[in-house]
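In what follows, structures are represented as structure tokens.
Every read-out reported here was derived from the displayed coordinates using simple, explicitly stated rules and does not represent laboratory data. Quick caveat, the model's predicted, so the values are computed rather than measured. Cβ atoms are built from the backbone, for glycine too; each structure is taken alone.
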Structure I
Amino acid sequence: MVSLSDLANTLVLERPSRIPPYQQIEQGLIDAIADGRLKAGEKLPPERELAEELGVSRMTLRHAFAALEARGLVTRMLGRNGGTYVQEPKIVCDLTMLVGFTEQLRRNGVVAGTRVVSAVEMLAPDDVAEALGITKDAMVYEIERIRLANDQPVVLEKSYFPAHRFPGMLDEDISGSLYQLLDSKYAKRPTQAVESLESVIVDPRRARLMGVPTGTAVMLLQRTAFADDGCPVEYAKDLLRSDRTRIVVNSGLSATL
């Protein structure tokens, strides 16, 4: 358990302040988790003791904890071993901008890694041929990779690329950014995409690769990516661990009366 005095020293509240105490507590804990002073799995002091130490009501503290739980930074458990525990920070995946997973992790301050599971040339499955605008007797590259965040599995990627548009792709280094490879070698970097998101249950093989129990619900992100000329260059079926990732989409809204 985190020391009550150490945590109280971390969460020094400004008084008076135009920032409500619960927001100060929330931001203080966010900063402590981000810089490693609070680590995943650590248990925070009991609400009553921490509230008294900080000089706030338990309702104020609960308000801060609720906001942190909504962000996926803490989890509150009931029962004999109940309490508030620090969670591993979630990776924010912004679908608004079409950037590779490596870049997404860099923006989260996380070290990216890749483990190639398989890379083969094969006849295009029906759904792949349709998405890529190619005939069913055309060949595609199927690349399956585990994407790691600080050495922990986060995403199981399965991407398809039309072989005739990217000759020799499997002879290249496919452990890094595939989008960068498409850009540097073929001048076909994806610039736009059509994506869909749904929840699915993983089978034993995918569960083992992702480091989760069989039957776990994960997010399936399907994507067809296009180059500047409108040519489809990738069809992907990515499985994202919902306990480690958070999807963000920024929308520009307009309304008429």
Structure II
Amino acid sequence: MSTKPYALITGACGGIGQAMVKAFSNEGYSVVATDIRAPQGNLNADHFIHVDLEKTVRNASYAETIFNQIRDIIENRGLRVLINNAAVQILGSTDKLNRDAWNETLNVNLLAPFFWIQNLLPELEKDQGSVINISSIHAQLTKREFVAYATSKAALSGLTRSLAVDLGGKIRVNAIEPAAIQTDMLIAGFVGKEKLLEDLNAAHPTGKIGLPEEVASFAVWLADWKNPFLTGAVVRLDGGIGGRLYDPA
């Protein structure tokens, strides 16, 4: 049986998720990865569970099956880190967003993190655990057609602060609000629009957008169990763009 601490990462097959798996594995964690998609190639996780995250909100029986799978893996040893990384980004203007879009967005981006924390709280407490919610710069600064996504991320940042208060010293709960991150999905959206990608990089005071590895390494630091006073923090990881004023003059 492994004696390494366990880290559970949702949305592990995406760009940031894969970087998280690698970073926590390199730091000596036994990684339990979950995603609705199957891994492409070697994910480097110790365990993989196929999960429909929204269904864990809508269907209590299905959720309990998933949580029992997780408990079977960690074998009563506790959970050191839970990273709520999975998210959906459904874009649409105010006159186009329908109930299905809102329900899916809130279920995956907000309610799933809450119910996963709630259901795995005994395991987290057992190992003096830490929760890291991956929020977004859109929690504070957004643009057109991001109404549902931005609202869900603002609520997730608020949930982080509220849980830190409500749970007291039981576990730590923190969040990261990344700006644009150089994932395969983001780069694919700029195929044929290379000038726009250059402009996006230049818009950040750092002169570049972030890397998945930068988010992952910061998450490892936040998860450090030797930081007992660090809880309820919502940290921008945005290359300074959150402080920049755009002025046409």
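Match the computed value 19 of relative contact order in percent (Cα under 8 Å, 6 or more apart) to one of the structures I, II, and report its label. It was calculated from structure II.
Can you say which of I, II returns -8000 when helix-only ellipticity at 222 nm (-39500 (n - 2.57) for each DSSP H run of 4 or more, over all residues; to 500) is computed?
The structure behind it is I.
To test your reading of the models, identify which of I, II gives 4.3 for distance in nm of label points 7 Å out along Cα→Cβ at positions 202 and 226 when calculated. Here the read-out was taken from II.
Identify the structure, out of I, II, from whose coordinates distance in nm of label points 7 Å out along Cα→Cβ at positions 34 and 138 was calculated to give 4.4. Going through each structure in turn, the value belongs to I. Here log10 I(q)/I(0) by the Debye sum over Cα atoms at q = 0.08, 0.10, 0.14 Å⁻¹ was derived from just one of the structures I, II, and that gives -0.30, -0.47, -0.94; the source is II.
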